[in-house]
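Only the coordinates and a few stated rules stand behind these numbers; no lab work does. The model shown is predicted, which means the values in this text are computed figures rather than measured ones.
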Structure P
Amino acid sequence: MKLLVKDAARLLNVSEKTIYRWIKQGSIPAYRLNDQHRFNRVELLEWATSRRIAVSPEIFREEESESTPPANFTEALRAGGIHYRIGGEDKPSALHQVVEAMRLPAEVDREFLYEVLLAREALGSTALGDGIAIPHVRNPVILHLERPLVTLCFLERPVDFGALDGQPVGTLFTLISPTVRAHLHLLSRLSFALRDARFKEAVMGQSPRAEIFAAAKGAESSCAAVPSAVR
């Protein structure tokens, strides 16, 4: 989310004037944050591909080496923490409380992250159903972190997230990753874990932290045993 207009122009091999024209037309995925237009690398690539726009090879570059071991879901959950009785009367206030509860480095701008979460929700609800939501599930939030974080928050009072099943959301998983690759890996592991009966039951029952961590470890072990072709 740190790409500016000049960066988008370079990655798409067009002028900044063209980028501003696309923004005005509302055709290019952009976010207005802190009086600046920001772009997500993954969204830009998807948008350009759908319109057959030639892109710079730079857009495919990733800071993380392919040889880097994939992020461990259970460790990321331990790092992000499990938080109970999070306040909030509606979606914006609940997201604000979630951001305040997250274990973020001191240099991270929490207000910026909160605005990013709101901007993502404006594109469509991140509720999965069964009272669970994964804010910005379709695209990663990339911050300068040493390791990825998965934060699990249980709201004191469920709030309306516009879920397709009509259920209010009381459980939120928020993924913060240093790279796109780490984000996608953790998202796939979380999706698998939520299909695991023991983990799902622990989460839905807002079980103690130790039980949720144990269930997460078990679900991740099961995932590792499943051939990638059938995941």
Structure Q
Amino acid sequence: MKVSYHGHSVVRVETDKHTILIDPFISGNEACDLDAASVKADVILLTHGHNDHVGDTETIAKRNDALIVAPNELADYLAGKGLNTHNMHIGGAHEFDFGKVKYTQAFHGSSFTEEDGTIVYTGMPAGILLTVDSKTLYHVGDTGLFSDLKLIGDMNDIDIAFVPIGDNFTMGPHDALIASDWINAKTVVPVHYNTFPVIEQDPDDFASKVKTGKGLAMKIGDSVEL
């Protein structure tokens, strides 16, 4: 599969049959090189309900008739908008025609802010383990450091992990390096940085300090083959 990075926490996975978007925050994200009005997606995977992760899910899903996989309350919220959803929750796994999805815990918040300022509770935040053709991607989601990341690393043979480094709202670089050691992925990619001034970080410096596996600071639009 081909895995590409598109700014903030946006990841695209392309297989022979499917295009999968994770946390498609495109509009309002100056770092993103995708176009919400034209991007293709068969499946959208969401880690949690914050606007900078749900992003353009509704627009993209309606245009592509895409399946949205999300934590339970977030899936219910989006189903209420007439979207095609599959509800999941932390610890649960499901085999889809595009691959296997398992949700892991994350320590963060999860709510969606409507245009009128109304805040809608969208359940618990999560990380995502996506396995396609024996290759496993781990999108850690927005989280602080927690010790079960080592357990997740021990239980899974992870080929590539996307780890937040921005600090303030998530792990900073120091904690993210510890998390990377525990996750034990073959490749570690920093995400969730430099979108806003408060989360400015140096991804190349972080990548150079990854000890377990290879640190890779992907530029916007860069891709790797797994």
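Structure values in brief
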item	result
Which of P, Q yields 12.3, 33 [Rg and Dmax of the Cα atoms in Å, for residues 163-202 alone, calculated]	P
Per Cα Rg over 2.2 N^0.38 Å, for residues 75-194 alone, the highest-valued of structures P, Q	Q
If helix-only ellipticity at 222 nm (-39500 (n - 2.57) for each DSSP H run of 4 or more, over all residues; to 500) is computed and equals -13000, the structure in P, Q	P
Computed 17 for percent of Cα pairs over 29 Å apart - originating structure among P, Q	Q
When volume of the Cα convex hull per residue in Å³, for residues 147-186 alone is computed for each of P, Q, the largest belongs to	P
